[in-house]
Structure I
Amino acid sequence: MKGVLLVNLGSPESPEPKDVKPYLDEFLMDKYVIDVPFLLRALLVRGIILRKRPERSSEAYKKIWWEEGSPLIVLSKRTHKKVQERVELPVALAMRYGNPSILSGLQELADKGVTEVLLFPLYPQHAMASTTTILVLAEELRQKHFPQMKFTIVPAFYNKKDYIQNLADSIKKHLEGFAYDHLLFSYHGIPERHIRKTDVTKSHCKIDGSCCNTPSPAHEFCYRHQCFETTRQVVELLNIPKEKYSQTFQSRLSGDKWLEPYTDIEINKMPEKGIKNLAVVTPAFVADCLETLEEIAMEANHQFKEHGGENFLAIPCLNDDDNWVDTMSNWIKDWSKNNAI
């Protein structure tokens, strides 16, 4: 019997420091997130970061928390419910960090007799710290608890025609009535070394002006290339001129070189360039979360206006948009009938 496991990032149980701390510990101690030896990672995370970060993160979560709970969890549950209504297979929902866990999601499917699982990471672009860590943990759990199960993986869908259409349609809809000077595509940042680590050719990814535009097998797992390709296809579909859009990366940590240009720095420079009306879209996420609701819609909005900007529009993620849910459901149906994904 076939079934589906949708997997997103996760969230603390509450915005209080007592719940934020264990969530951050699980997240930051992941070797695919902070990819240094265990003892050094433990020293950095538990000896330094977790001393003050939970309180700061708690304040940020409190700004965006909904009555129903974490926006990411609430939106993921809404999406899950809609997908389940559209397909005949059992569909479970899991988070890489926190609850519901991947183990509980696989157990839910196993209890329904599922032996073939479509593992669906809810990330358009492939990255070590998002997709890889989901796949590795799921496989470890499969071997330990569900050896009878077989996985099929939904690959990064950054360039799938129907996803691009959904994203373009959403952007177009939210831009209606907003006379924007500039549209910024802000993707979640990752350390440059992650790009090189996922380079299957071990030589292509130089993170210069050409490698992402030069065809290579490395692109199958190159987050940077996939971000640029998502942007390229969307602006082509929307016929946005080159001078009216750009791409940046947000949410960096200090100490390493992360993908550039940085969202906050670029946004703060825009008003002096004559950009007074700015729209920002965050296509690294399919559900709104701390990085989109607090970092962009609140903090970037504030900073833009502090530097002379006038109007700021944070375009929501696809969330539980019916067209996006239809697309996801169609992929699942294709896999169910034809084993194609």
Structure II
Amino acid sequence: MLPSDAWRAPRLRVVVNGVPLANTEDATVMTSGGFTAAFFRVRAALGADAALWAASAAVAVDDQVSLTPLGGYVSLVQGNADTVGIDPVAGSLILEGRDYAAALIAARTSETFANRTASEIATLLAARHGLAPDVQATTTPVGRYWELEHDSLTLDAGARATTEWDLLATLAGWEGFDLWVSGSTLHFRPPDATLPPPLLSVTPTAGRLPDFRALRLDRALSFAGSIIVTVKSWHSRLGAGTVQTASLTRDAGAAQNFVFVVPNLTPEAAQRLAQQRLAELASHELLLRAEMPGELALSPHAPFQLAGTGTLFDCLWQIEEVERRISVRHGFTQLLQARASSG
């Protein structure tokens, strides 16, 4: 992914409350899929201001990296510190926190938004927390979702309150959207299928270093055969039951049957759940774990293509987690975990 060995000598800059942090030593940024906030950890030399850090309140952090001696910095994550730590023995300051999705994760809500669409809700909640909306318009009022599935998820005043982030995650699941925060922008949109997935190879090519420093590819034999998923449900309001199935046929191994019993689903919701569970189970067959030179393109919100193994592992992969580590001493590296894409 990198055109040279720029990862060996990155420039790290951490901006805290608008001011570059002095004597920064290293930073770790972990980005995951599955509607979660990104996590960061920063370590710097502790100066004479230990008492100020120990008593600090709001700490806004922007982790930035540059891969060229004169080029500009690129932000890896922005958010607020959840923890400020000092180690007076080692002389270290440690800041740990999450991106700005944390504000929505902490915000409880019992609002129904029945007459609004999912995109209108996402735009409203983004503005509520000072985030710019990157939201694709939707047309279905969420009241229609609640009408179909109010027995399994209710958000009215008499029900168990949920968080604004859980609400958005539920709506994203119904719309087939992805949900994440980068910088000060809330993204609520379907995966971009127009861009070709980046190609990672186990063999070096002309003018390029190998993409991997270490690579392990695992195949879970217990998930190598055909899979049949059955969802059973009895809807108390409709007074009717439904049984829906989804299956994946593979040549290897005997078929496995999985049965899920979930109350109060319509036939449409049960079929949607069966397809979702099938995709989740199928993804457990192939697992990739890698150590790579640090780069800035890969993310859990887009797949990549693996090549060069000459095996069934040369396929499309969906990233579960990227952990980037930037150190003034040891360079810029990243750990990657991915599963074979079911799409």
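When Rg and Dmax of the Cα atoms in Å, for residues 33-120 alone is calculated, the result is 17.5, 48; to which of the structures I, II does this value belong? Structure I accounts for this read-out. When helix-only ellipticity at 222 nm (-39500 (n - 2.57) for each DSSP H run of 4 or more, over all residues; to 500) is computed across structures I, II, the figure -5000 traces back to II. With respect to Kirkwood radius over Cα pairs in Å, the largest value across structures I, II is given by II. Among candidates I, II, the computation of Cα extents along the principal axes in Å, for residues 105-256 alone that gave 60, 46, 28 used structure II.
Across the set I, II, distance in nm of label points 7 Å out along Cα→Cβ at positions 177 and 313 reaches its highest value in structure II. Work out the source of 3.1 here, i.e. which of I, II gives that when distance in nm of label points 7 Å out along Cα→Cβ at positions 89 and 297 is computed. This figure was derived from I.
When distance in nm of label points 7 Å out along Cα→Cβ at positions 49 and 289 is computed across structures I, II, the figure 1.4 traces back to I.
Here, each number is a calculation from the coordinates, and none is a lab measurement. These numbers come from a predicted model, not from an experiment. Cβ atoms are built from the backbone, for glycine too; each structure is taken alone.
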